[in-house]
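Input: structures, listed below.
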Structure I
């Protein structure tokens, strides 16, 4: 089966399995997703969702967070790990939004990449979820599952996986497809335990059949 054909089959089956899959980070404004996705590095989305409640209660908008003492930000976000670097990036990022973008998140991929602490994964997430643009978010679930399924072969570097997926995933499907991979990676095709291949909706078309 050609990779494009396989990709379409995987997309169709995951749609049926996870029809309402979406971003698991809680946010109601674009800048909040920017903050949360930085905090999510090496931390669970569930913990981030708890921590940001306290952060936003004290600093409810871009201006407030931009003016906040970075040490105060660090104290609040420390439970997410890497508190010092994350607080520094969040502070610098909010200052740029305030000073250069009138408090708004730029609707441009390259502009997003220039923000402190924002890499391709974060920029793609924001482009897809906030602005509804074509996006492929190559997080650990995406990389692991795409290798196992056979959509990519022995590629672990996020950017290289992203570039390969752009060749075979319809642009309008990319964002939701990656969200569904997260759900599938947590529930079925797990990393730390043996994958539940017998329950997997992709069992008959998966190249790896659950082999790591």
Structure II
């Protein structure tokens, strides 16, 4: 099966997690990072999930899964160790549903991801080898390190400046394209974010001085 790749806006959307173990915890943290409204249904929780429930970051329903628990959900994740429960969740869901590590019971799968500020890189083998996806993710994490977060924060501000100070669309487009060129990425990796910032600002100043 080939999957259709997509990035979802789940801000303020209801997400229901069935299960309270380590796998469920990882799913909850990812959903919270995307600003979903998370409900966890499980008799037991990991210490981290208990802490999140205590400070009201998530809603916890302390019992096993029941019919109608998915009402109003935008996205559902079944992360229990019971095949019977996971199948029930999959059958009951009339929305996006993921049964962890059981692709036939899902209508979407979660890729292995890298996050660097606003940059997200998703890797999937369409369920063939999650282990290989993780290996590739680790390779890419080295290639796109924490410096990328700082550079993107800088680019956000510089882009706004370019939009307001370079009136010619073609000239502005060439400048913005250059900020994301292979040359700039190579400089970022070899010389660091400080040198890249200096080079980018110098390019902008040169354009403005010529105008």
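To test your reading of the models, identify which of I, II gives 13 for relative contact order in percent (Cα under 8 Å, 6 or more apart) when calculated.
Only structure II yields this read-out.
To which of I, II does the computed value -15000 (helix-only ellipticity at 222 nm (-39500 (n - 2.57) for each DSSP H run of 4 or more, over all residues; to 500)) belong?
Label of the originating structure: II.
State the single structure among I, II that was used to calculate distance in nm of label points 7 Å out along Cα→Cβ at positions 56 and 184, giving 3.0.
Checking each candidate, the match is I.
So mean count of other Cβ atoms within 10 Å over residues 96-103, computed for just one structure, reads 14.8; which one of I, II is that?
So the calculation was done on I.
Identify the structure, out of I, II, from whose coordinates mean count of other Cβ atoms within 10 Å over residues 16-23 was calculated to give 22.2.
The read-out comes from structure II.
I have 0.25 for FRET efficiency 1/(1 + (r/R0)^6) of positions 40 and 192 (r between Cβ atoms, R0 = 35 Å, to 0.05), calculated from one of the structures I, II. Which structure is it?
The correct label is II.
Given that percent of Cα pairs over 32 Å apart, derived from a single structure, equals 37, which label among I, II identifies that structure?
II
Out of I, II, choose the structure whose coordinates give mean count of other Cβ atoms within 10 Å over residues 80-87 equal to 18.1 when calculated.
Checking each candidate, the match is I.
Read the figures in this text as sums done on the coordinates, not as results from a lab. All of these numbers come straight from a predicted model, not from anything done at the bench. Cβ atoms are built from the backbone, for glycine too; each structure is taken alone.
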